[in-house]
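Pasting the structures in now, so scroll down.
Where a number appears in this text, it was derived from the coordinates with a stated rule and is not lab data. The model shown is predicted, which means the values in this text are computed figures rather than measured ones. Cβ atoms are built from the backbone, for glycine too; each structure is taken alone.
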Structure I
Amino acid sequence: MTTTPTGAGTLGIGTDGTFRIRFDRVLDHPVDRVWAALTDPEKLGVWMPGSRIDPRVGGEVRYDFGEEGSATGEVTSVRAPSASDPTAELEHTWRWEGLPVSAVTWHLEPSGSGTRLHLTHREVLREPATEFTIGWHVILDTLDRYADGRSWDDVWDGYDLLAAHYASA
């Protein structure tokens, strides 16, 4: 039996037989600040060097994972937060070399003075699903630490715990 990591996501099977990764996190920052951390190139470049999300339909998406490779995609839907509707959503395709295209949705909504972040990655094949879930867990931990002004240098130190947890999911 493994310990459930803080902020753990879920890995499930969709009706089409592909896997679906879901995370539901609450961040102690308003939606517009979390949105900026995801979509402002300078801010995103601090906590995910080499990565880019151009927040417009058709905009380029690139997640750079160094030696592990990179995921690319295109924004398919975007709703930025506004004064009249602070909810935000960004959906994009996800392309990883050698795998079918899948889809990622970032949904941000107010939660008290913070943000409830729902991340869904769907249409994922079984083989990469566990590693992708670990990756999203670490990305969200890094985003949270960046937004808090804390170091994320040790964010991968919990890899073994994450691997054990998600392998049994």
Structure II
Amino acid sequence: MVMTVLEEMRIRSLGVIDDAVVELSPGFTAVTGETGAGKTMVVTSLALLLGGRADPALVRIGARSAVVEGRLTMAAGTPAAVRAEEAGAELDEGTLLVSRTVSAEGRSRAHLGGRSVPVGVLAELADDLVAVHGQTDQQGLLRPARQRQALDRYAGEGVAGPQAA
């Protein structure tokens, strides 16, 4: 099974982060550190990269804009690759570059594979790219709809599809 992997994220002028490169590995990644180390800004950067709401207050004091860039690897034909190509993005040998810029004045821009795209396109890709979990995420499993969703995902379409009909 070929996975879509966020390999690297570069963060510039976002909150307490002046310039940082976060290298990620396939699978589980935990963001830990001391108070004030920038954990929230790393997760905020990921949210921006995946089409989250942009807030000009996040731009580092004295900077004109904050920039988050990500490098993804994915196989052709995966849902994320297909959606990216539909948006006009180009994959370079299985690599897709994603960027998001937030100006101090409040304007936000998104780029996918070298093309300017609406931020909503990044949000559409998010489900196929990353799962972010926080301290209280297990609370969601108390809702029946989330329980069904988890069971359907575990059982697969062969079971979930006929039962839904």
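Assorted remarks:
- Value 1.14, calculated as Cα Rg over 2.2 N^0.38 Å, assigned to which of I, II: II
- Among candidates I, II, the computation of relative contact order in percent (Cα under 8 Å, 6 or more apart) that gave 21 used structure II.
- For semi-axes √(5λ) of the Cα gyration tensor in Å, for residues 67-146 alone computed as 25, 15, 10, the structure of I, II it came from: I
- Comparing FRET efficiency 1/(1 + (r/R0)^6) of positions 115 and 139 (r between Cβ atoms, R0 = 41 Å, to 0.05) across structures I, II, the highest figure comes from I.
- Identity of the structure behind 2.5 (criterion: distance in nm of label points 7 Å out along Cα→Cβ at positions 91 and 123, calculated), options I, II: II
- Each of structures I, II was scored by FRET efficiency 1/(1 + (r/R0)^6) of positions 51 and 155 (r between Cβ atoms, R0 = 35 Å, to 0.05); the highest score is held by I.
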